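Trainee: Some structures are shown below for you to check.
FYI, it's all coordinate maths here, none of it is from the lab. All of these numbers come straight from a predicted model, not from anything done at the bench. Cβ atoms are built from the backbone, for glycine too; each structure is taken alone.
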Structure 1
Amino acid sequence: MIYLDVLLLVNFLAAYFFLLGAGALSGQRARFGRMLLGSTLAALSSLILFVPEQPYGVQLAYKLASALVITAATFGWRNKRRLLTACCWFAALNIALAGVVLLAILRTGTPLLQTGNLTVYLRVSPLLLVGLSALCCLAVELGLRLLNKPKPTNQIVGLELELAGTILHLRAALDTGCHLIDPITCLPVLVVSFPDAQNRLPQILRDYLTAWFAGKPPGDPPPHTRLRLIPCRTASQHSLLPGFAVGNIGLITTNGILGLGRTAVAFAPQSFGSEHYEALYGNDFL
């Protein structure tokens, strides 16, 4: 006998841990609300266990589609490369846990197993299954900390983007404390110092930001721009930074421009105090 409430709760909690692990492995961090949404969809996807057995192709297509929908709901679908990476890691962690369950079955010969449409249900303590999911997430975190070498905090990269019809080239430094998020796309934001970069900006955008930071009515945003208000929280204050949606930010490499996908650029009123860069990005930006 399968208890529906236990099935949904266990899958919800397990999916939450798997999404945390997939986000860490793909360099993304989702908001708590999106994590709840993705976990809920994952729990509902387990209901296929009650559906009559389908052809193998249908089962496989359902598993792939559900994993894609779950990760898209959690991390967004603007950046296709990151979405596919998160989807693959989420599926891999699910397969890893299923492998552990099957190994326990082969070792113990337990009859407490039920399968259906590529879904495995082992009638053991729900706390055990949730604990195993948490261990998978913990193993990911420990592996990343042990195997990944920390990037130097002064790592500087060249970025290309278009604002108000003008191509801009900026130098950006890694700041591990930079975690600004575009509230529309939930993607990490590039923070640009207006005093340091103003000479590179088109005049119409420069005038708009000058009025903004002076506390004067800035008027309508410049043509071909979409205004974003980026929440910024520091140790001393909370504020809203003016920003603009960017169709694509490109990383300047020796082999050309590597597209990073759609995001936003926020402007800060203070100088970063360096002649080597005009912008800051966080660990989850590249």
Structure 2
Amino acid sequence: MTDSDCRSWFSTADLLTQDASAPIALLGAPLGLGSITPGRCDLAPATVRAACKRMSVYDLETETDLSALRVFDAGDAPVAEKEPAAALAPLVEQLAPLTASHSLTILLGGNNAVTRPAAHALDPSLQRVGLLTLDAHFDLRDTDCGLTNGNPVQALIEDGMPGDHIAQIGLLPFANTKKAHNKAKAAGIYVATAAACRAQGLAAIAANALERLAQRCDAIVVDFDIDVIERGHMPGAPGARPGGVTPQDFFDAARLICAHPKVRCVDLTEFDPSLDVASISALTAARWVCEVLAGFMKR
């Protein structure tokens, strides 16, 4: 590696390696079917990897340098042509050994249904794992019509995850149903609305949620659903709505969350590159990867 940056710089993409001894692992989950809003979420893993080439490894604000960090790139799971129910086993099969041998595993998804196998990979019994979601939606739709990106949390509860092992923050008004809210209340889920996150700060709310989950769980999976971000800043998220959080709040929360030692797996979901404009969403996702790594370095 040379220090010269007259033509190019050492990018976040250059941190990816085939060395399985790296402390962090990355797996793509290009799940292309089972979305309530049909699209091309299966393109997300490749798009995020490509966008990482445009991100440097240095944060001048905090003087954080990622250049010594390495991330084992495990490739993509073979789920592009599978429905969410059929994708569970292959995703768990690939994720479980990664979460067992790495301090943190990054799951680049598109469809939010990948959150369910992420939890199962950490603990098949679901009794020792917690789930934190940054999401505009509860994802508690009924499962009687099948598994989709709209019901991974409901599916996990039906699988046996205790409701008090779940925290959901950033939820938006007029993006959810009364039935879903009542489900969350009945299950004992920790809920923080977008208004609460604006008032107290998304990172502060996330810290409270993590503290609650850490008291109950040995490991935590975090779903970073990018539709929690204000729609004007996130054209590549079909579920994004006006009133969401700012990208900076999203980044700050990601760094704080990934500094927590019990956070063992994080996913990025609901990114459809076919809807993106001027790479706004792709670059936001790549910056999220940088924040995840910066947070991990604070452990």
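Trainee: Upon calculation of helix-only ellipticity at 222 nm (-39500 (n - 2.57) for each DSSP H run of 4 or more, over all residues; to 500) from the atomic coordinates, which of the structures 1, 2 produces -10500?
Mentor: Numbers: 1: -14500; 2: -10500.
That value comes from structure 2.
Trainee: Sticking with this one: The value 21.4 for Kirkwood radius over Cα pairs in Å was derived from one model only; which of 1, 2 is it?
Mentor: 1
Trainee: Which of 1, 2 yields 1.9 for distance in nm of label points 7 Å out along Cα→Cβ at positions 139 and 163, as computed?
Mentor: Computing distance in nm of label points 7 Å out along Cα→Cβ at positions 139 and 163 on every structure in 1, 2 gives 1.9 only for 2.
Trainee: Have a look at 1, 2 and say which one yields 24.0 for mean count of other Cβ atoms within 10 Å over residues 19-26, as calculated.
Mentor: Structure 1 accounts for this read-out.
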